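Take a look at these structures.
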Structure I
Amino acid sequence: MRTLTIRYTSFRTCPNCGGRGDDGASWRPFVCKRCEGRGRLVTGVEVEDSERGNLPRSAYDFNAKGEVYLLDLDEDEPVEVIRPESP
């Protein structure tokens, strides 16, 4: 079975909450919708494939929440994804 390992390599402070993880209201702090309470956003990702080694940046896309989308993966192929617990 093919294995993909995802590593988050760089982050930035969430501009929506200023790194607090909430909306800043002391009387009813809601979790920030953009960073989901983490206070930081993912700006860099590495994906390592058990068959092809480190994938080039053109082989995948990712968003600020740390979700990785492979662009050239066959959907019928079984794949195990190893990812960090949280970005």
Structure II
Amino acid sequence: MSDVVKFLPLEEAKGIVAAIQEEENIHHQGRRILTVYNHDNRELCWFDFEELEKAVGNVPKDQQKEFFQDYILKHIPDWALDI
């Protein structure tokens, strides 16, 4: 089994992602996650908010949502198609 995660092409990811919702991480109080849902309202994957901030870098607050969404859509794992 390979540990390398393969990501969906952007257009394919856009086709299966219905929503990205900010939520509290139930396993780590006080930490936030962004959960990705498909059109059947099933959870596909999630991203740690702090890790996402680091990955995206320093962006203006008013553009943060757009940058986060773009990053997430480019990092939807290919196994999300099996959900």
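No value in this document is a laboratory result; all are computed from the given coordinates. These numbers were taken from a predicted model, which means no experiment stands behind them. Cβ atoms are built from the backbone, for glycine too; each structure is taken alone.
Kindly point out which one of I, II the value 0.70 was derived from, the read-out being FRET efficiency 1/(1 + (r/R0)^6) of positions 3 and 43 (r between Cβ atoms, R0 = 25 Å, to 0.05). Attributed to the structure labelled II. Using relative contact order in percent (Cα under 8 Å, 6 or more apart) as the calculated read-out, with 37 as its value, let me know the right label among I, II. Label of the source structure: I. Taking 0 as the value of helix-only ellipticity at 222 nm (-39500 (n - 2.57) for each DSSP H run of 4 or more, over all residues; to 500) derived from one of the structures shown (I, II), identify that structure. Among I, II, the structure yielding 0 for helix-only ellipticity at 222 nm (-39500 (n - 2.57) for each DSSP H run of 4 or more, over all residues; to 500) is I. Supply the structure label, taken from I, II, corresponding to mean projected area of the Cα convex hull in nm², for residues 35-74 alone with the calculated value 3.0. Clearly, the read-out refers to II.
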